[in-house]
Structures are given as C-alpha cells and as structure tokens.
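Before anything else, here is the set of structures, which you'll find just below.
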Structure P
C-alpha cells in the first residue's frame, strides 16, 4: 500500500513538473508577441499571456493545436481534423491580434484602454472579467493565479519605483427591502379571514403583532 501511494504521489509530482515546464516554454515562445501588443495598445503583457495560458491550456488544448485559437473565441472554422464550435485562425499570432481587436470592439471592454495603463494588471483582469469575458466567477482569480505563479508581471516593463494602484472595490449594491404590509381591521374581520386574504397564517399574524388572543378591534393596525 505504501509503495502504491508513493507511486501515485511520484506520478502526480511528475505531471505537475511537466505541466509547469510546458507553461514556461509557452511563455518564452509567446512573450515577445504579448509585449509587442502591450507596447502598441498599452494592455499588460502579463494579462495577455495569462489569459492565453488559461484559455488554451498553455497551447496544449485541441482548439489551440488544431485551430490556433488561444483565447477561447467562438465561431465557424474550416478544420477537417476536429469538430468544434470555436473559430480558427491562420496563425497563433493572428489569434493574439484578434484578442486586442475583440477588446477594442466591445463596449464592455474598450473603456479599459483609457482607464488603466500597461502596468495595472490587477485592474485589467478585474475589468475584463466584469465585462463578461468568461462565465465562471472563478475566472479572474484563476488568471491572477497564473500571473503570480509565473511572475508574468515581469514582462510588463514596469518602471523603477512603480506603485501599484489600488484595485477598485466592487460597488455595494443597496438591498431592496420589501415594503412593510399593514392592514386596518374593519368591523366583522377575524384573523382567519385576514390570513386567507393575504395568503399568510393566523400564527404568523399573531407572532408579528404580539397578539395574545384572536380578539380584534375595528381600527386596529396589523403587520402582515
């Protein structure tokens, strides 16, 4: 049993090291393109690389290998090798270029280019997630984890002494409370009639109004 456990752990460790090696190779290969786009459009190279790594499995997914699609774009493709709902690109670089075109052509994202600089990767990731780039709530945290794990911010060419701006907090949504319902007792009313009319129970009315008995008086105000 101990030997089996050791083999499982060794296999997991090997796969982890292999995955990290694949990702490192992907970064080395694609960092120049990410930095080129960063200098042209002022979006952090770290963000471009991290999203590509996340969406393509560091270039290992079928969509990446057969369609050159590294950013998870849906659409038609002409591939005869796989059936997929993802669009194809002639080259990996064209997939990277399309990522920028996509952000700049969508209302939810194009304002980020004026709002944040090429060094502010945290707010960029948050802004892209908030704009609806992916459906998963964990997407932003996963992209940030990739940036931090592989220190991708080192590709952002930050100037010496650069101070990271604060990440903008989510706006607090006001909780809308349902309006408090009240009823003025009329002559001839009883708790059963009132409870039935307002689809509640006698017990609920008595509890909300601290009633000790079922007796009611005309003009009495009841919380429902």
Structure Q
C-alpha cells in the first residue's frame, strides 16, 4: 500500500509529495527497462531515456491525481506532457553549463513533475535550491526575465560553474532541501521549483538500467 506524505520546502513553502511503495510491481518495471532501447535524452537531461510500458501511466495516474488534488489543489483532469524511463549517465566533465546548474522544467503553476526511483540500492535523490542573488526558490513567468538576467550577469563576471552536478551549497545557489532516493519512492513537485538530481561524486553514472540511477520521469499538467 502506498504511503503518502506532503511536505513544504523552503521559505516559499512549496509542496513536495513523497509517495513510498508507489508502484505495485517495481521489479517488473526494472525488467522492462532492462530490455528497453535507451537513447540520448533531449532538453538538457544529462543521460539517456527510453519509453515506458503502456500500462504504467494507466495504473499510476489515479494515485498521482489523488496526490495532486491534495497537494496542489488540482481542479481539472491530469494531462501527461511527457514520461519516460530516465538514467543520469553523463560524466561531470562532459556536462554543459545548464546541466551544472539547478533548473526549472516549466514556469507555470499548472505543471508538475514526477520522479519515480527504481534503483534497488536507492542511489541519488533530488535537491532543491534558492538562488542567492534574487532569493528565488521558484522561477515563474513573472520572475523569469529577472532570474536569467541575474544568472547571466553572475556568470559573465564570476565565471561559469566548474564541471560537476550541483550538490549542496554553491556560490550561486543555496541548498534548501534534499529528498533521498528510495526504491519505489516517487516525488511530485511543481515544475517551477529550482532543483537538480542530487548526484554524488561517488555515483557510477552507468547508462545500464540494471546498474544505473534508473527512474521514471514525467511532466504533467494539472490546469
């Protein structure tokens, strides 16, 4: 049975839903992923992705909808924007500049993100951040231009971040919360939260779904 808790993170009090024992058959999902055809991801994701089994979202959407209603005051039906198996696998030295920084996935209140951890040995979780210069923990449409102007100025004058995944406090960002990974745990949060995978320096970064940081990542609209 899935256990759901809702936290609020940071000074902006954004909701974070933690769903333990999320899927009824996580081992079956791992078996499906092990036989899947992974390919390089797009949209700055630092790794590889593969299609999900068709039944995944049909099975999990009612639970996601229940959690979204409780945490985000959802008023309309959920719409899946994108969903796939995802594995972080890019070596630190090969990261692009955007991949070295916390990011947001969308700028509007109706968009939420799902991360479902499927690594048996748990692996790396998800970290959330505050931008020091602006104090922003979220980047909305109204904040978008100001945030990116500040970030551009900071990097032009102070240099770009060193190669590596953002983890803990950095010169430009303060870590406000890290939710650990756990086998068959899922997180739901608004896509406008500044966040990153909490990828440790000890991570093997294997693209193999049996050995790597196997997750399901999905983006949904609740508007």
Structure R
C-alpha cells in the first residue's frame, strides 16, 4: 500500500497492489456472469460480484481507510459490481463526457479494482477551472453545478469523447495508471473520471474489455 495526495487540495489516494488473493478466479467468475447495461451514467455494463469478494477484502479496505482517511467506523457497502466501460464515444451522453463525483460527504469512499491483465486505462482526477474546486462537498455543490451549467449553456457541451487530459472546463491534476490486480481508494467527492484513451478496446466482453470492480462504501 502507498498513499498519495491529489492536487492542491491534497486529498488522499490509496494505491493497493496485489489487492485480491486470486484475481484470475475473479476473471473466470466474470467470464460467466450476466452483464447488463449500467445505471447512474456509467458508460458500459455491470454484473454481480461473487458473494465472497467483499467479505474477503473489507478488512483490508477498513485498515487502509483508517490510515488514509481517518475513518475507523464500520464499513457499509452502498453498491459494488463488476464494471466494463464499453460505450462508443459517439454514443456518450453529456454527463458521460464530463468528470464527476459520486457523493458529497467525507464518509463515502470509492473503490476501483483493475482486473485486465494488460493493465489498460486508469483513473484521472481533475480541478474545475471556474471555481478551482477539486472536490465537491455539500457546501460547494450548488456553486459548482451552477458554474458548470452556465459554461455549457454559453460555450457548448463537450464533444462526444471520453474525458482525458485538460479541457476548457477542467484541468487534469493526477492520473493513476491501471495495473493488473491494483485497487484504488479515494473519497467519492473527488472530481474524477476513467482515463479512457482512444486506443482502449471498448468491448463488453469481460475477457477482452476493461474489466474492473467498482464499489461505493460508507465508512463511519
């Protein structure tokens, strides 16, 4: 485990290599799982995890969260699944072309676990140019979305492409690259996006595509 900080707001980012004891077994499970279109603006498909996954990994997640985020209470799973980014760029909705946050409170922690042996694309973090915000909590929420809506109303919406690098609206402050069996933990209020490059294979096949586990946790 290593702990880094993101941008000028120095939000913690936990990098856990060799995260799962048997990542190949997870890939084999995913290969026979039933993937369906994702909800909540995720640009791809999702499937259920094996029941043992979180039970095995939660103690490690809790220990890392205590060290990095100072969260020592019980861990509750808000949502967790296999996820594969598979939507072609020209089919992305406007929210899918932008970085995002997943929650607005300090207790909410996101997990991304990379399960593609070729490594592939990691996760990028951003600063909103108009406000300078790198994280969006409840106190910043209204101002952030006001500026974002105003900018797109007058300057147009982003082109149909995955978010990668600097744009007129956002500045890239950190990219953590994917690696097989690497997991990331970060607060869900960080502005972030999958760092999906033009060379990425956008296949919904768990063997060929960008297979990950994504989970959203609440830690007291």
Working back from 3.3 (distance in nm of label points 7 Å out along Cα→Cβ at positions 51 and 147, computed), options P, Q, R, answer is structure Q
Ranked by mean count of other Cβ atoms within 10 Å over residues 67-74, the structure on top of P, Q, R with the greatest value is P
When mean count of other Cβ atoms within 10 Å over residues 83-90 is calculated for structures P, Q, R, the one with the largest value is Q
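Read-outs throughout are calculated quantities, based only on the coordinates presented, and are distinct from any laboratory measurement. What you see is a predicted model, and the numbers here were worked out from it, not measured in a lab. Cβ atoms are built from the backbone, for glycine too; each structure is taken alone.
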